[in-house]
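Readers should treat all values here as calculations from the given coordinates under stated rules, not as data from a laboratory. Please read all numbers here as calculations on a predicted model, not as lab measurements. Cβ atoms are built from the backbone, for glycine too; each structure is taken alone.
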Structure 1
Amino acid sequence: MAQWKTVKLGEVCDFTKGGTGIAKATPGKYPLVVTAAGRKTCSTYQFDAEAVCIPLVSSAGHGKKKLNYVHYQTGKFALGTILVAVVPKDGKTLSTRFLHLYLSHLKDLILVPLMRGAANVSLSVGAIKDIEIPLPSIDEQAVIVSRFENIDSEQQELVDEITEQEALLKKLRQSILQDAIQGKLTADWRAAHPDTEPAADLLKRIQAEKQKLLAVKKIRKQKPPPPINPEEPPFEIPQGWESTRLGNICQKMSTGPFGSTLHKSDYVKKGIPLVNPTNLIRQRIVPNEKMMVSTQTKKTLSRYILNTGDLVIARRGDLSKSAVVTKRENGWLCGTGSFFLTLHTPVHNEFILLLYGTEFCQNILNHNSIGSTMSNLNQKLLSHLVIPFPPLAEQQAIVAQVTTLFGMLDELEQQTTRSRTDAAALMASVLAEAFASS
């Protein structure tokens, strides 16, 4: 095979920026190419051509270089203003399919490094024009495109299989959680521990503790949740368990400070982290250096201080976001978009955490939450949530078994993630080798 020559894109292609405002486009019969994977529609078209469409802005928001997609489009179509259409000047010299194959699969090596900007990361047309690409003969281009269309098809089958595995693992997690909160997971444990203190006695101890704390004014008196109607519990629970409302086992249930409580002057670069829903990741609390307040502000907001063992949950958006406060986060502050719950001491907070993350709880909360654009959880709904409540020793046994099973699923998910990464890396490697001039 002869040595492939290289050319700059600006020498062999025409560049035209998109002219359609994506948000204001009137839907119609023509495809509207946007930065996302799918197409929108438009009543007018800008191009009647075969083109490679490249986004000119980062797909990851402020401060990060990333391009999710480089599109191929043919026929009559409109193009969003934040993209550029690259059209070969001579189809007998450069195939659009070949160009798309090259730029889309190697975008992280070729396009992303050219992005600039500290906050609004963007890609300039001038930088794209200066990209050098290999230029085999048009017949060789056709062979390469055909070969990799077949490889793409095989890879897509692999990715589809990996996606199915990920979905099955997610369902398996929920199945384990559901079995856990219905007592199925610990049926053998109960048989081996017949003398365990029943949950009814545990609830009496919690009530006694509540009265002591009220007497010494360590907690505020709150209106107790209403009794549970016979039809409220959604499933049968084992003997020795009880149904109760979440509010009955909490010393304290509160939201973080409302936004108007905090001012720009309260925020500092290094200080005490605020815990908002964005900080709740995979049931762990991850601090954000942009959401920290001063020591003086912490004193002012002392009623929102988090203590080890507290449960923090999202008040809006994805209501399943939740975490238990560890020693590391002790003394941090509950943020505006979160609730924090201080449970009575004879309650296993990790059990309540896994219970809260079940589809059973989330379906109830999302169904009854308020808000037209996103779910908003109110304290009454949270306090009145009916939950299955096992004996304390069984709560500990459930958490131990779920932790073991989830550890196995974590390993499987890591293997699946590696498979997805390996598949993408293999394709990039094969393409890089194919495009290297011989």
Structure 2
Amino acid sequence: MSTIIDPRERPIGYLPEGADINRNIAMRRLRGKIWQALFFSSLVIGLLALGTLLYTIIDDSFGYIAVQTRRDPEELADRPLEELSKEELIEILRANISAGLFRRFDRDEPFSERSKESVLQLIEERVIGREVVAAFKLTESLLERERIEATVRERFPRAELEFHSWINREFLTRPMSSVPILAGVGNAILGSLWVIAITMLLAIPIGVLGGVYLEEYASDTWYYRLIETNINNLAGVPSIIYGLLGLAVFVRALEPITSGAAFGVTDSNGRTILSAGLTMALLVLPLMIINAREAIRAVPQSIRQASYGLGATKWQTVWHHVLPNALPGILTGTILSMSRAMGETAPLIVVGASTFIVFYPDSVFDKFTVIPIQIYNWTSQPGAQFRSIAAAAIIVLLVTLLLLNATAILLRNRFKRSY
């Protein structure tokens, strides 16, 4: 029989025998299975949470709606309204609303400058009055159609029941409206793209150049350590603080520039697309610098030494060898930074993003709104219709993010294969 030795009394170099070895192996396998189960459970919980979120959003974006109108569109003209000219639509609007309301619309935006789609939307809102009196989710629309039809016949006898997708071409191209069925995210999409474009144009070159300097040129001095500490701290500052900074600096202190007054723009203030883009650039800049430094640090030192050995200068080595090899990692950081900027709401609210505008921005000195602001606005409104268009806007935001990220990923993979 083998003698069992207390583990605390085992000499150095002792090798367990027989039952001790089997017991140790069994305990290690058991611990491994426990950790594996924990890891798998965490993955399943995360996927269930994501699936529940996506299901809720899709369930609210489709389904039956009960629609009734104040006026039949066929009574307004002898052919469909879409086939009428702009002048004919203006005359229909003039004949069916009060003179004071018509003058107010003309004063807010002259009809001579309005598009045909804008006039048609006014007719739909003020004359036809197409209103959703009841909305149903996708699940109950598929499983309880008979109950829905009976409910609509009983409560809204004048209404028509139709299956409606809140995500459609009109929703993507129309501006926002106080009527849910006529609301769209066209100007919000354009505003988001304007803000992201300015953010990328400023944050990417400054972040990459800052990362190159800190990693390749800066020496280990007290002010270098101070800069590094502040960059790491700024990456964790709440986004609302950047909104307050943007309000103080870009909206107020630099208002002559951000409003366009210095360039001859007279009908604007500092709460513009330019101010929003500059604020979001400050928000993602610490992340860009940190990611650029990590990507540059991951480039092997042997590449640098080989370049120096062939007589290249410091800048030639950085430009021709370090940056090309670090580019995939830099693009990965860019993806994460732009995704965060695309989904931010708090800084833009502070800077002055509008919750309700009906025109499309055509310059960086215009007022603006973005998709997250519209989602926030619609979710705060009462009524199932606003929840449905908020869910549709969430899907638009997710698809926009996926398209931007897919573009960056394709570029990253292309450069990764090239080098």
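Taking volume of the Cα convex hull per residue in Å³, for residues 187-362 alone from the coordinates of each of 1, 2, which one would give 135? That value comes from structure 2. So distance in nm of label points 7 Å out along Cα→Cβ at positions 59 and 323, computed for just one structure, reads 5.1; which one of 1, 2 is that? The correct label is 2.
Taking FRET efficiency 1/(1 + (r/R0)^6) of positions 179 and 267 (r between Cβ atoms, R0 = 25 Å, to 0.05) as the criterion, the highest value among 1, 2 goes to 2. For which of 1, 2 does helix-only ellipticity at 222 nm (-39500 (n - 2.57) for each DSSP H run of 4 or more, over all residues; to 500), calculated from the coordinates, equal -12000? Comparing all candidates, it corresponds to 1.
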